[in-house]
Every structure is written in structure tokens, then in C-alpha cells.
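Below you'll find a set of structures to go through.
Every number in this text was worked out from the coordinates using simple rules, so none of it is lab data. These numbers were taken from a predicted model, which means no experiment stands behind them. Cβ atoms are built from the backbone, for glycine too; each structure is taken alone.
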Structure I
Amino acid sequence: MRRLRKTDNNRIAKACGAVIVNRPDQLQQSDVGTGAGIFEDQFNEVERNLQDAMSVARNILKNPKLGPAGGATQLTVSATLKQKSSSVEGIEKWPYEAAAIACERIPRTLAPNCRVNVIRTMTALQGKV
């Protein structure tokens, strides 16, 4: 496995339980990896994700109602909390403002996954709320 990068080589060794040796004459029976524990964990995770996806599909077929996604609900809640905080005086407004900022984190986190400009998108969305 000389043509692999060291990091890739280490990942393969970790995945199968092997020990990397520098010279073939140093190789021992215990160095050879035969396990696939990490792969089994990944397969279990894939199975759980697939089960979740099938449950979502089943639920949509049974009750075909969809709500807004992509952070739309959180932005609406944030705007409502900001509006409420403007009517409250003193330090009592701080929890409203903190919760509003926290609600904005979800769409702000989702935006890069869509490969959009986060600042422009958030500004445009906040203007619509």
C-alpha cells in the first residue's frame, strides 16, 4: 500500500484493526487486520438513517401535510420575539432577544449547505418576515 497517503493508510488500518509496519520482515500475525468494526458501525448508521427515511415517507403518505422547512419557522419565531422585545423595557427584554438570536442560528447553519451567500440570504429572508 505504498501509493496511499499516510492518512488514508492510517484510516484503513484503523478500520480493519491492522497495525502498520515499516518493513515486511517486521510483520507478525497479530498485525494483520481482520476486523471490520468501524464498517459495521457505519452500516448500522446507514440502516438507522434508511429506517428514519422510510418512516418519514410512510408518515407523509398517511397524513400528507407539510410544514415550512429550511428554517422558515425559526425565522418567523425570531421575528416575533424581536417584535415582542421592543415592547418590553429594561433587562426583561434580554431573554426575548437571546431566544430570537438562537432561533436565527438554524437557518444560518442551513444556508451554507445550499451553497448560498449566508449574509445575503439571511437579509433577504428577514426582509420577508
Structure II
Amino acid sequence: MPVVPDTAIEYQQLMNKHLVLFGNPKSNKVLAALADQLPVKWEDNALVMGGRRFEGSSINMSFIYPNPLAPHRYILVQAGVTGRGTWLSAWLPRWLPDFVVYDNGVSVQRGGRLMDKRKPLWAGYFDRSWRLVE
């Protein structure tokens, strides 16, 4: 799988590949272009999803969603309010629901990928039409 900086991605890649995107609309050009079509809104020091607002510099999220430019392809977004939050996504378990909102409770324990002993702030699934189920 090629790693391509957001500033160098080509139209064909956007349309024909599944994408893994890191950062937020301020730090990632592709996320900035798609932000209005995604189920999460980034604000200064906060993430908003489904009417829920999560505030603080330690707030992070991971979600999978159809690529708005190519709905037959998916995007996986690893996002944080800060760069540290995005980096912490490396310690998420491999199998997650469609979305998870978490804080800095994510850590490595016994060499595995665990979310510490705390539960995520919010996690769940989209419905068959990719709408948020609350």
C-alpha cells in the first residue's frame, strides 16, 4: 500500500483507492476538502458528532465512512484535536465499531493494543445508509 502525502495525492487515487487519512482539516488537505460531507465536525479544541460535543486537547476519534467522492470506496479517518491525539490512534485495537471517540486513556499494556481499562467516550455503528444511529 503506497503512502502518499495529502499534498501529493492524485485525483485517480481519490477515486479508485480506499484511503486512510490522518489529522484534521487544518492539517490534512484531503480532509479539508471532504469535511463538509463527513459525519464529524472539527472545531477549535473539540469534535462534534451526532449532536454530541467532545471538548479538550485530548479528544480523538477513528471512523470508517464511504468516500464522498467515490461512494464505492471507503475512508478510514484517524483524527485528533491535536497531533498527539492522532498519534495515539496507533494504540487502538484492530477491530473497532464504525466509529470510536476516545481520550488519552489509550495506552500500550503488556505489549498489546488496548484502550487501557477505560471505556471509550462514545462508540457505535452507522446504519445501512451510513446515518448515525443514536
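Here helix-only ellipticity at 222 nm (-39500 (n - 2.57) for each DSSP H run of 4 or more, over all residues; to 500) was derived from just one of the structures I, II, and that gives -20500; the source is I.
Taking Rg and Dmax of the Cα atoms in Å from the coordinates of each of I, II, which one would give 14.5, 42? It must be structure II, since only it matches.
When distance in nm of label points 7 Å out along Cα→Cβ at positions 20 and 44 is calculated for each of the structures I, II, the largest result comes from II. Here relative contact order in percent (Cα under 8 Å, 6 or more apart) has been calculated and equals 16, so which of I, II was it run on? This value belongs to structure I.
Quick check: 2.3 is what I get for distance in nm of label points 7 Å out along Cα→Cβ at positions 52 and 84, calculated from one of I, II. Which structure matches? Only one of I, II returns 2.3 for distance in nm of label points 7 Å out along Cα→Cβ at positions 52 and 84, namely II.
Can you spot which of I, II the value 5.6 was calculated from, given it is distance in nm of label points 7 Å out along Cα→Cβ at positions 12 and 100? Of the options listed, only I reproduces it.
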